[in-house]
Structure 1
Amino acid sequence: MNRVDVAVIGGGFSAASTVINLIEQLDPDTTVGVVGRTAGLGLGTAYSTKDDVHRLNVPAGRMSLYADRANDLCDWLDSNKHGHGSEDFIPRKLFGAYVQDRLEEQLFRTDNRARVALQNAEAIDCEEFGDEQQVYHLSNGERLTARSSVFCIGGTPAGLPLPDDRIAREARKHICLNVWADQWMERAGPDDTVFMLGSGLTMVDQVMSLRRRGHRGRIHVVSRHGLLPQPHHVPRSHPIEAPIAPGGGALSELMRRLREAARGTEDWRSAIDSIRPITQALWQHFTPAERQRFLRHANAWWNIHRHRFAPDIRARLDEMQEAGQVTISAGWLHEVYETGGKARVAYRDRHTGTLRQISTDWIVNCTGMEKCSISKVPLLKKMSARGMIIGDNLGLGLAVGSDSRILREDGSIAQSSYALGPMTIGQFFEIFAVPDIRVQARNVAGHIAHKIHAA
């Protein structure tokens, strides 16, 4: 199938959600081509893990694949006798199995539905990016022509925040740059010292995996602010009315009122959760200068309070800290070299300015995924060079409109092409979690279906 009505570029969760919504909304005589590696389709990085200690960071009751069927995941868990309830933080690999099961059900439906062709390849170039037709070159040598396109490309692993000349060549064998691809733990000894850069949820996954393996060595964690994600409260605290509203004041005033609400309620989480439905609208009402100021000064604190994790996992991490096995510090990486057969990490302490050094067997990059980096995705890099797309003005991802349609370098709107998920962070800010992506996928599928039906 070299000509389709809709091309979906990508193979992670955003792509699966898009395909499912397209199947439900398109007429049976339409065609969809999915360009992505078919092995692990729908999983992406987050749900490809095989480790049971890597859990969802949201209870199962809020993680349905469908925007209009809130209990679908819980129903699936019940019907498959997995023994988890709506307040459980289930293993991410189990959620991945749910996504793939639901996707397979849609792909193999026997009633009338849109025809879907899976292209086990990557889109490596774009020959044409018009409003009525887009033409892609695939890694298998084929071309794919589409009337509409949906880009569902995820982030790329962030590198160490150091220039190459600050990392000694002989020290590189101690470094794990990509925790999702490098099986470094298979080579690590149980008493090895580990240095982790980054104190977010990627670090939590890595520490929990070491704990499950019976690791005894010291684990040093350093990040710019030295902040840990906060735990959820189970059961969820009673909701409160949102203390702020989009357009209700300058950023500083809104932040002040949100802090007051958090201090004035029994559980600060209620205040954070109260603005969950309006976070995207709040972001879109900020001026460009306010967005930059938020990212520079408040984003780190927002992330640890907004993107929480399972309370029992936090308890295990606290135990490891109390036992002295895990230490967490704030600072900036300065240099990496080797001495005595080990790596030596020098970092600048955030609070004292002192240059501190740690001798370690392993340096593990836990800074997570970069936002959609145009320069690191060959397809996007080529499209950007031709003016077909442009990055958002914050350098976070692609520039898109409020309906997720892609903007070109000349300011025009690509009328039939959309971007989903983390690629659109500059426009929507909160667009990483399943509850956000499932709504975006449904809306984009609806726009595409409407246009095709009207043609």
Structure 2
Amino acid sequence: MSEPYNPKTIEERWRDFWREKGFFKADIERTERKFYYLNMFPYPSGKLHAGHGRNYILGDAIVRFLIMRGYNVLNPMGWDAFGLPAENAAIEQGIHPRDWTWRNIEEFKRQFRAWGVEYDWDREIATCEPDYYRWTQWLFLKLYERGLAYRAESDVNWCPHCDTVLANEQVVGGRCERCGATVERKKLTQWFFKITDYAQRLLDDLEKLPGWPERVKLMQKNWIGRSEGALVTFKSERGDPIQVFTTRPDTLWGATFLVLAPEHPLVEALTSPDRRREVQEYREQAARQTEVERLSAEREKTGVFIGAHAENPVNGEKIPIWIADYVLMGYGTGAIMAVPAHDERDFQFALKYGIPVIPVIAPPSGVAKSYLMRGSYRGGLEEALKEAGFDFEAEDGALYVTLAERDRERYIALVQGYLQPGSWTEVVGAGWQFVFPDGVA
């Protein structure tokens, strides 16, 4: 009978074998069969936990597999030692940030060895050391010399008690996570990088990413934010000009509402007294979110009507003005005209809040869409849609249905049998129809 496996004895014997043999040292002069594997640099602000293990042990397995396949693998490790995690942990422990940081780095390295995770330690870096950050300073100066780093005013989270700017992650429930004071929004002059000069190149290079999910690419496109189009001026009821940018001026006749960024300077002036409280609460909520969160294609779109209207310049129609967190003041003009019949994001927003959807261009795809709100239909509808061959997505009890125009009547007949009394849905494509349990308008 073989001896039972004793991990403490056996793993201790083999733990340093690969390192001692130099297998993890990359030969940068060798250019064939090379592979660069970079795992995220951890914040040395405590101890490694199971989540770290999931990332770094998997990475180590991949690196060892490649080395055994004959690849020349460059696999460095470093420490993201600047920033809020290290600062907050040092304050909490009551010791100098440098002492706290390097104590944790040594502990992290001990844990890595215990896990059997290995790196090319000759290439170790720490972002808090001058021999590293001198290069970030050098890069900043080069960007500044070329006009790519500039100063501008922007809204920040401000803690009046700590007398400092806070990242969104430091604001918890509208309060400073350090002292509990109510966080204010304040305009301060800050440094920015002028990535707009590279917007087209960034967009073009997204097409060089085969296999990336389309939703992720769409998030990146929204974040880059480069478009070509026209500036159009709407006017509020009291005459304030509201300038929007649009890539499709030909759809102006289908604009059924305007959306302002919560930070837009006109929000305060245009909000009606009866809407002021709800608008202010929404603005505070939006202020606590990061831009990435607000632009995410995954998030359900939310907004608040501010109690004011604007005039559509092409037909004189009065359209409601909303604020929504997916519109950012730093992108474009901070205001958009919403054409829900021809924009997926506007479409979902309009159906959610019962705003008219007016098609002005026949969709070349021959596709129509419908949205059923949570609670508007009886059980069994999802199964019936599947059996009938309709594509749909379910989200928090709501259904987003996609159908061919040729199936419009068949879909309407099916869904009418499941609508709750007093409920309705819409079908929008080449035409716009309201569907009720007992009829169509």
Structure 3
Amino acid sequence: MTIQIVPLGAGQDVGRSCILVTIGGKNIMLDCGMHMGFNDERRFPDFSYISKTGDFTEMLDCVIISHFHLDHCGALPFFTEMCGYDGNIYMTHPTKAICPILLEDYRKITVDKKGERNFFTSQDIKNCMKKVIAVNLHQTIMVDDDLEICAYYAGHVLGAAMFYIRVGEESLVYTGDYNMTPDRHLGSAWIDKVKPDVLITESTYATTIRDSKRSRERDFLKKVHDCVAGGGNVIIPVFALGRAQELCILIETYWERMDLRVPIYFSAGLTEKANHFYRLFINWTNEKIKSTFVHRNMFDFKHIRAWDRAYIDNPGPMVVFATPGMLHSGTSLELFKKWAPDPKNMVIMPGFCVAGTVGSKVLAGEKHIKTDSFTTIEVNLQVKNLSFSAHADAKGIMQLIRQCDAKNVVLVHGEKSSMGFLKSRIMTEFGIPCFDPANGTTVSI
């Protein structure tokens, strides 16, 4: 009995998650993502590894998508509509609702703004989503007579799930991305003691043990308050779903408590849609939100209003949540250009920035940033970096291994150097084998 695992993406890397597993004679693709750092064919996984002749439907028994982030689902329409995969695809209900919105946004930026050819169309996205079978948590699905799958809550973002997969006596768990500490709008990941032969886990923050969340939140609120009290504008670049809702709830509660009158805005048509889904899938959030839901909805904000471009010339101070999170285009970049020269203003970077983006240059402390051949931004504003990431840290990863009682561990979705550190720690502490394969490398267990 061997279980084989090959990462086509996310092997010793963050981005383009796509892991092939063979278990009990069944072939399963776990996630089908794209890579933010590439604009050529490296953007998608190399599917020719599965089949040189393109008979993907015959080769694969099913595809499972863990959550709606593009590095986990961004290549799906390409795989189904352009490569011709026509088999079963499984994901949770919120993932199925939100995926097409993010895919369409990604398509718009790539095709309409950058003018790329040979890319999936809006119709491709719709056709792709029709093939998806939505699953509930803890519901055992028989893919065929021998293959069963079951989803567990992963925290991280709305609808994110870990999947337990079993064929006969062999089993594995794939975590996707997960968070072992609850936050303001989601609960923490949880799984039964399923004792899988293999646990395939993300390791984004493999070497980090993060400080207490409360001190980071206090720090965040103090910085924002100090800046606006001094007449400055604060820009917080975020992605429309996930951290954005988390920070909105935090700042909304603080404004209410301190009785502040400074306006807070949120840019992004996406976010109205996002909050609509949070209301729709309220049972995927945490207990506190569910309990206050009877009186009011946590996502109907009193102090936070929609951003309008006409406000850009308003005298400050103000706080603006603007998308996207890495400052590589859109409203966040437009505001950053305008506010960067003035040292009274502040930018707070709450997440992970891929190398090469304006966000990563800001974090590296660059003072003159070229955005194109005509534009150089002079950066004098205050730059603060506070990680409000929704990934498990090293402690959380160890906790999950203990919780499900795994016999072997495979690390994916992390940087090579930090994986090595975690790998030796897992082997020492649990006395079980641990692997960290590169893309295209097979692990046989």
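The numbers here are math on the coordinates, done by the rules we state, and not lab data. Just so it is clear, the model here is predicted, and its values are computed rather than measured.
1, 2, 3: which one has P(r) over Cα pairs in 10 Å bins from 0, in percent, as calculated, at 4, 19, 28, 27, 17, 5, 0, 0? The partial results should precede the final answer.
Numbers: 1: 4, 19, 28, 27, 17, 5, 0, 0; 2: 4, 14, 21, 22, 17, 14, 7, 1, 0, 0; 3: 4, 21, 31, 26, 14, 4, 0.
Checking each candidate, the match is 1.
Supply the structure label, taken from 1, 2, 3, corresponding to Rg and Dmax of the Cα atoms in Å, for residues 257-400 alone with the calculated value 16.9, 52. The partial results should precede the final answer.
Working: 1: 20.3, 56; 2: 16.9, 52; 3: 17.8, 53.
Label of the source structure: 2.
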